[in-house]
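Structures given as structure tokens follow.
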Structure I
Amino acid sequence: MTERLPSEREALKILRDVGCSEKVIDHCRAVADLAVEIAKRCVKNGLKVNMDLVKIGGLLHDIGRSRTHTVNHAIEGSKIAKKLNLPSVIVKVIERHVGGGIPIEEAKSLGWPPKDYTPQSIEEKIITYADKLIEGSRRIKIERTIKAFEEKLGKNHPAIQRLKDLHKEMESYISGL
């Protein structure tokens with residue numbers, strides 16, 4: 001049996017109910033809208049994509065920002081989502097959207113439960129990618145995000161290469177963004 005995804009209206013209510021600011025909600029809307037655009041291009045190029053998951057996952061990806069604005073918002077968000085009995089596919093989006101994903105070794109160094117937090121499904125990758133192309137609620141170029149990561153983490157941090165790899169993969173599915 002498939003778990004029921006919340007509607008767009010329900011997802012927005014969830015964000016407000018858990019205490020996300022309107023600024024975070026605006027960001028989530030922008031990410032969801034861009035993710036849907038990207039997903040449509042992927043579908044046009046022959047990929048099978050769950051559009052509802054892309055939309056709702058995009059809306060809920062930053063639910064953890066109701067508790068923290070650190071990288072740990074992914075873990076906090078997954079705790080909130082599990083407590084609310086949200087579908088496991090949504091929990092995975094929330095856990096795996098940070099950076100270009102976080103492998104088990106880095107997760108351990110962050111004090112996270114030891115597992116792989118890199119996006120696996122096409123929907124997770126689309127939402128993760130869209131998130132890297134939105135700053136606040138405006139669209140930006142991937143180069144700006146890469147530069148910000150380099151300034152924050154250092155030019156040789158493995159997250160930079162993961163982000164570049166995600167960009168290259170998504171570019172192979174779409175064109176003209």
Structure II
Amino acid sequence: MDAASIVGLLAEPARLKVVAALALGAGTLEEVASLSGLPLKDVALAARRLARAGLVHRDGHVLALHAELFGAAARAAAQSAPVPEPLSDDPAEDAVLSAFVRNGRLVSIPTQRAKRLVVLEHLVRVFEPGVRYPEREVNALLAVWHPDVAALRRNLVDEGLLTRDSGIYWRSGGWVDV
């Protein structure tokens with residue numbers, strides 16, 4: 001059974017509750033109904049669907065969850081996942097960026113200065129050299145990366161990657177692709 005099939009089965013709330021009750025140790029239809037708070041009829045219908053799919057073994061009123069299928073499906077999904085594109089040609093920089101950037105968003109601002117510099121030099125590339133930006137535009141560009149735009153803006157200025165004067169910002173540091 002693949003991960004998509006499992007997710008599809010668990011997308012229905014009653015089936016999810018049945019699986020949760022079985023994972024918590026329930027072993028009969030009655031125990032599942034008691035633990036999940038579902039009517040016995042709903043438990044029986046959900047258990048029948050889960051058994052047909054192979055996620056649950058059903059023998060009359062006795063149920064058993066095939067929990068090993070979750071791990072197997074997760075491993076198969078991880079193996080078939082595409083390898084992410086490197087965020088930098090430099091392996092050391094890519095390792096730092098991969099730790100802090102997921103799906104084009106910054107998951108956290110690094111506390112170590114060396115790592116923070118790598119991330120900030122990556123972020124500053126959204127600013128065009130020679131272009132002046134009002135603060136609201138800077139905020140909008142940085143909000144795409146992380147919700148704490150004030151911290152990002154302050155860090156970019158403090159590290160000399162952006163310069164600020166009277167609410168206007170411009171790129172003043174970092175590598176420029178030519």
Structure III
Amino acid sequence: MMNQTSSNDTVVHATFLQRLYAFIVDCLVFIPLNLLGNFNTLSIKSLALSVLITAVWWIYKPVMEWKFGATLGKMALKIRVVDEDLQAISLNQAALRFLPYFAVSLSLLFSTFALFGIDGFYEANTFEAFQNLDHNIPGIDTTQFTVFFFIFSCSSIMLDEKKQSIHDRISKTYCIMVDKKEV
């Protein structure tokens with residue numbers, strides 16, 4: 001588990017770049033699952049497997065931040081998620097922090113459901129064939145939605161004195177830098 005941060009310590013809030021690097025590390029951790037997801041789409045074609053892969057992401061971030069105060073990426077960058085009293089966050093706070101990510105991944109999951117229902121999906125087995133199918137998916141453009149979310153979230157971190165993103169403000173949490181011995 002994590003040590004608590006003393007209120008006597010000088011609090012250093014994690015910068016946008018530090019948080020971005022932590023996110024990149026988390027993305028690297030998920031490469032095997034992403035590869036499995038791509039293989040599933042090209043060959044296995046199991047909707048249940050696609051949902052399971054999405055559920056792993058839904059569980060990973062909030063549970064890691066609640067139980068350990070950080071995802072693996074944040075741990076690697078010596079970042080901890082804390083509440084207003086610099087203590088461990090609750091499961092509710094972790095879930096609130098995850099809401100914007102949940103919205104983005106839910107929109108991607110809806111696109112996956114639509115993809116599985118498109119004529120020709122089960123016959124398509126190359127990336128080129130899937131690019132042609134992708135244009136026929138009804139609903140929101142998940143790329144634009146994702147880009148909007150990250151621009152909005154990133155700008156809020158860069159403009160805030162305590163480096164809080166929108167989901168930090170909603171959940172009353174902070175990302176702070178910790179000593180090596182605390183991680």
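We did not get these values from a lab; they are worked out from the coordinates using the rules stated. Only a predicted model underlies this, so the values are computations on that prediction, with no experimental measurement involved. Cβ atoms are built from the backbone, for glycine too; each structure is taken alone.
For FRET efficiency 1/(1 + (r/R0)^6) of positions 43 and 115 (r between Cβ atoms, R0 = 25 Å, to 0.05), which of I, II, III scores largest?
Going through I, II, III one by one, FRET efficiency 1/(1 + (r/R0)^6) of positions 43 and 115 (r between Cβ atoms, R0 = 25 Å, to 0.05) is largest in III.
Output the label of whichever structure in I, II, III has the greatest value of relative contact order in percent (Cα under 8 Å, 6 or more apart).
The structure with the largest value is III.
Work out the source of 2.2 here, i.e. which of I, II, III gives that when distance in nm of label points 7 Å out along Cα→Cβ at positions 19 and 147 is computed.
It must be structure III, since only it matches.
Given -0.55, -1.16 as the derived value for log10 I(q)/I(0) by the Debye sum over Cα atoms at q = 0.11, 0.18 Å⁻¹, which of the supplied structures I, II, III does it correspond to?
III
Just checking, which of I, II, III has the largest value of distance in nm of label points 7 Å out along Cα→Cβ at positions 91 and 123?
Answer by largest value of distance in nm of label points 7 Å out along Cα→Cβ at positions 91 and 123: III.
For which of the structures I, II, III does the calculation of P(r) over Cα pairs in 5 Å bins from 0, in percent, for residues 99-154 alone return 4, 19, 25, 20, 15, 10, 5, 1?
The read-out comes from structure III.
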